[in-house]
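Dropping the structures in below, format is structure tokens.
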Structure P
Amino acid sequence: MDDLLKKLGVDYLLVNCTNEYLVEYPALSENARYTLTGFSGSTGDALVTENNIYLFVDGRYHTQADMEAKEGVTVVKLQLGQRQDDEIRKLIQPDKILGIVSKKVSQNRLEGFKGFKIKLLNSDPVNNFTEPHDKKNFVKAMREKDFTPEKPMFITNLEEVSYLTGLRDFSKDFSSKIWAKLYIDKDKSMLFTEADKCEEFLKNYNGDLIVDKASINAYDYSLIKHPIHMDSEIKKMKAVKTDDEIEAYKKAFHCTDKAVMAIREYIENNDNLSEYDISKRLREEFIKYGAKSLSFNSIVAIDKNSALAHYAKNAKDVILKEGSLVLIDCGAYYESGLATDITRVFVKGKPSKLQKEVYTTVLKAFLNAYNCHLTPALSCKERESVAGFDLDMTAHSILDNKIEGFTFSHGLGHGIGLNVHEAPPALNQTEIAHTEIKNNMTFTIEPGLYNPDCFGVRLENSCYMKSGVINSFVTMGFEGKLIDITLLNEQEKTWLKDFKIL
């Protein structure tokens, strides 16, 4: 790597996990961080120095990174409250040069390195190619949006472009978004699907142009003569779903529930199944029930692997045995292009006492968060509003330090929509999670407990807010033989009656 740094004329190189569109789940072939380190998680970047390669991962990926990272890679395990770029900055000497690929970093993030010597690279030295995007499978469902910008705007966030245009593209796995950039003003809009034409337009454009630094890459930003930064208002618009979108989601989850129930029966009725077998059959079930593609790579994790919050190997040599626990986190895209997301845990045969205790404790956390039980005497149905932060704290109060060796190491949930992860809303302990969850916002509630030496349990329902009350899109029930009813109080038993017990 020292030779590469010298060739580039830098002392450090930031290697991102995203592509030029700054999407959350790019193909691994577009993920330079994966190429460099071997780590396949959805988030976490790498920093190349003269003597080391540092890989930064949050609590979901600590164990997975240890398993996947190539020899010579130092895994930096971020704890709750630690920010990746803060830790990166600590490793950089102010008088040294940091190389950053301009097309793979948001302008907002780039400005976070103000004060350091930065050399912007116009091509990725790790993955120095661009994969063409097939546009043949657009679902042309144009719909009018009540959105007229005061000044001309240039939009590069794929979700926002897809939202405003109503276009969908299912040609790539794990995405329904069109791969394009959008210019829009009071009178017209221009959709760019080819990079050279977009660059030519920006180079020749002389007026003011509103952009969002958090989503435009630094290369495009450098081409704009008079940029005006404005936080995206489209993000807030699309966070609140229309009634038609809520109905589309109900239909999508009806199909998702069928696929997950089918995989439960497949597990119950077959022996010697591997993670790979279950994952392959799950994809088939999704397609059978109308899915256009998966919304993310399904997690099928048996026993100890279920303790890895975002495990993704789906191995052929990990077999479901009598007494084994299997966690399945999955979702799909249907005609509307909205991502579904659900997690269920099953057991082969008779569960152990510990499996039942952990499962039931996680179920308690779900029931209390779902019913907004913020104090012993007050539910959200009696409150004017509820925030994701409160729900997250509720879950942590039930899960933290309750079962020895088991921890809850991630946020309680996230928004869902055109992408499987959206914000707002957010159900965690960040600043954005303090904002109100509004009517027709859609989000997950997914508490979990994990022990790398044993197993993990996560239970996830995708939900929506309506008239101040949380409702579940998911009708798939919970696993009866894993529930220890004696661990539930009377209120929780009453709440549980709203859900199916399998």
Structure Q
Amino acid sequence: MNNIVENVRKFMRDENISYLLVNSTNKYLEEYTPLEENSRYYLTGFSGSTGDVLVTLENIYLFVDGRYHIQADLEVDHDVVTVVKLQTGQSFLDELIKKIPEGQILGIFSKKNSQLRVEYLQNHGVGLQYLDNDFISKDAVSDNTNIVKVDGVSVEGKIKDINCDGAILITNLEEVSYLFNLRDFSKNYSSKIRGKAVILSGRARLLDDIDDFVESYSGKIYLDKSTINAYDYKLIGEKAEILTDSPIKLMKSVKTDDEINHYIEAFKRTDMAVKAIRDYIENNDNISEYDIAEQLEKEFKRFGAKSLSFKSIVAKDKNSALAHYSKCSKDEILKDGSLVLIDCGGYYEQGLATDITRVFVKGKPSELQRRVYTTVLKMFLNAYHSGLKIGYDIDELARKVYSENEIEGFVFNHGLGHGIGVSVHEYPPNLSKNEMAKVEIKNNMCFTIEPGLYNEKHFGVRLENSCYMKDGKITSFVHMNYEKKLIDFSMLSDQEKEWLKEFEVL
């Protein structure tokens, strides 16, 4: 890592840059970027899915949200990297801006930042220098040699009602994959194909890159600033027209009845895989996090998964306090009383991601384990049965339940839920304290509800069900039961006990 740091600072001096933004993503702005394409990982050693870095000639600042506070502390060299721990409601960009003195220039890799981010920085007084090539990590490539066709509404059917006086450019990979009903199961933890698309005159074309199209097309090009990188936006230049929202994003977020039915079947198989891993934990001794993760993948494949939808989180005891722990260590052996959090999911024939989190205990649980588990369960049950349709309000209700049942030292430091679909994290919908969550969740939108409480000195508990809105009511895809030996029934109201009966199927 030291050689990389030295090379980056030499580059900065050669380019006369005092501040440099180093990203976790690639030119497609993917959330779950393979580590070989993740410059931030090479620079800091932090392997979380999100979190960018500000490099100065003296310091390296890694910005991480609440899911990654503990993991970042464990993975980085604190003599080199300063971890900036964002609190709920804090904005990475706002905290970044505070560290750049007025009049100084920030170097950015233009292919790895959205145009929306670039304009936010500019509007807040940050001068930018575009750098076209990021030399730190490997470039992303659009190797679509393993593409498969899935069932769905035809491309023509999806775009037939889209009227536009120019071309519509689609640069988000989930939207491209959805539009063409194409998936690629050859990459770990993804079903997306890589590419961009243009919708023009009732037709849609798949592009590897946009250079040739932009050069040959003289009309207006409509685009979404939140998903196009700054390099492509500059390439389009005066032809650019701005979309408030991509029509494909909104279309994709409301699943068809066929997609809902696929999800119902996919989650039945996901439930069975999780039930099988619970039995494995109960019936085997001297097993490690690694053993459980390996067996879990076998169970997903046994029940028909094409691949995992993300790297499974199998986190024992203190490791479970890391919301996105990813090591699955061979050295972490379950003992009597060990609590283990498992967050997992799979891709099945349609290439839609499933997502579930359950917590188990080996042997007899402690009173603290039962109290924390039951409190999280109360948060879930009340959010699930809230009757609310605004993600922001559902999140707020879950936090209110915790404030009335607070446990010293335990924090709920992430959003309540996220959309699911071609990717395991999609928007819309969203359930959080973020402004984006202040919109109504429509019928057939799919999302998670996943309250969690964490204490790095003890453990963490997160209970996650993937759900959908049906006739104005939240309905769970997941029917995997909760662990009775971890529930303190004296903490539940009669209404909560009645609600819990829905999850006693397995």
Among P, Q, considering only distance in nm of label points 7 Å out along Cα→Cβ at positions 49 and 417, which has the greatest calculated value? P
Taking 3.5 as the value of distance in nm of label points 7 Å out along Cα→Cβ at positions 81 and 241 derived from one of the structures shown (P, Q), identify that structure. P
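Of the structures labelled P, Q, which one yields 4.9 when distance in nm of label points 7 Å out along Cα→Cβ at positions 89 and 273 is computed from its coordinates?
Computed on structure P.
No value in this document is a laboratory result; all are computed from the given coordinates. No experiment lies behind these values; they were computed from the predicted model shown. Cβ atoms are built from the backbone, for glycine too; each structure is taken alone.
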